[in-house]
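K.L.:
So, here's a batch of structures to check.
Throughout, read-outs are computed from the coordinates displayed, never taken from laboratory work. The model shown is predicted, which means the values in this text are computed figures rather than measured ones. Cβ atoms are built from the backbone, for glycine too; each structure is taken alone.
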Structure I
Amino acid sequence: METKGGFYISQIKQLQDRIFERLLAENGIEISGGQGRILFVLWKNDQLTINEISARTSLAKNTVSIVVDGMVNKGILTRQTNPHNRRQTIVSLTEYAKSLQTKYETVSQQMNTLFYQGFSSEEQMIFEQFLARILETLTQEEQTHIKQRRINHEDQRTAF
């Protein structure tokens with residue numbers, strides 16, 4: 001049997017990103033979807049490191065760094081060295097970023113309504129349970145792979 005779950009998820013993600021960015025622009029919010037993911041995380045918990053943002057958004061650390069740099073240049077975020085650990089950078093919201101939260105949440109709700117249009121509450125719940133299972137499986141696979149790479153790397157270092 002041919003399965004298309006991954007294909008559908010990719011297609012949905014691409015369409016959702018385009019529609020969401022259009023809705024943001026129509027509401028006067030000039031940020032990309034990736035920037036929105038970072039803002040969403042910081043609105044919940046301001047002053048995070050790049051590693052923390054990466055973990056909470058599932059974006060790669062280098063991607064987070066690049067996107068944060070652009071947001072700092074636009075006055076959306078600030079970067080400061082952690083006074084307790086000079087190797088860490090703390091990313092924080094500006095007042096401008098804080099002012100976007102209510103509008104952004106309104107657009108998110110519009111997108112959520114569109115996303116689940118035609119679904120009963122029960123169907124929505126079941127669908128999200130299935131997605132959560134897939135996410136958990138993929139997360140475990142990635143963590144296992146990362147642990148295995150570390151073990152292999154340690155084995156290589158001790159072999160010399």
Structure II
Amino acid sequence: MTQPWLAHTPHDQAVMEVLQAVRAFSDAMDRMHGGMKGDMEMNATDLAALRMLIVREGRGETVSPHQVADHLRISTASTTKLLDRLSASGHIERRPHPSDRRARIVVLTDESRSSFFRHFGERLRRMRGVADRYEDGELAVITRFLAELSETLDPR
């Protein structure tokens with residue numbers, strides 16, 4: 001696209017406003033994560049790994065080092081260095097996989113989990129407050145919309 005997209009219809013205008021709101025939300029998330037990585041004294045990749053572990057833990061999923069590498073789109077060598085760094089700083093532990101003796105999983109330490117929620121908990125509470133104002137049907141549409149946007153940006 002070489003020219004800016006212009007809204008010619010009310011629907012075009014509504015689409016443009018939604019995409020502008022998505023951009024503003026993305027900018028707010030970037031600022032929040034920037035502040036968190038400073039508060040938690042870690043780089044962006046380390047923080048992204050912790051966020052991934054928090055989300056997967058919330059779903060009851062185990063996480064392998066390979067899954068960390070895939071999620072962050074970094075090499076296995078970089079993943080090993082990242083996990084070594086997070087382990088040395090007390091944020092994660094490597095443990096045996098619960099059902100595969102040959103595999104290892106990565107888990108957050110209690111201290112890391114507490115630190116993460118200490119830095120992020122209030123923001124999460126306020127975000128939940130916003131979501132609570134919407135009806136179930138509206139939330140389903142928002143969820144579908146955001147999932148489709150994510151898939152469009154990250155088709156894997």
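K.L.:
Just checking, which of I, II has the largest value of distance in nm of label points 7 Å out along Cα→Cβ at positions 73 and 121?
P.N.:
Working: I: 4.7; II: 3.4.
Evaluating distance in nm of label points 7 Å out along Cα→Cβ at positions 73 and 121 on every structure, the highest lands on I.
K.L.:
Moving on to the next point. Out of I, II, which one gives 59 for percent of Cα pairs over 13 Å apart, for residues 41-88 alone as computed from the coordinates? It would help to have the intermediate numbers written out before the result.
P.N.:
Working: I: 59; II: 53.
Only one of I, II returns 59 for percent of Cα pairs over 13 Å apart, for residues 41-88 alone, namely I.
K.L.:
Just checking, which of I, II has the largest value of distance in nm of label points 7 Å out along Cα→Cβ at positions 25 and 137? Working shown, then result.
P.N.:
Values: I: 3.7; II: 2.0.
Going through I, II one by one, distance in nm of label points 7 Å out along Cα→Cβ at positions 25 and 137 is largest in I.
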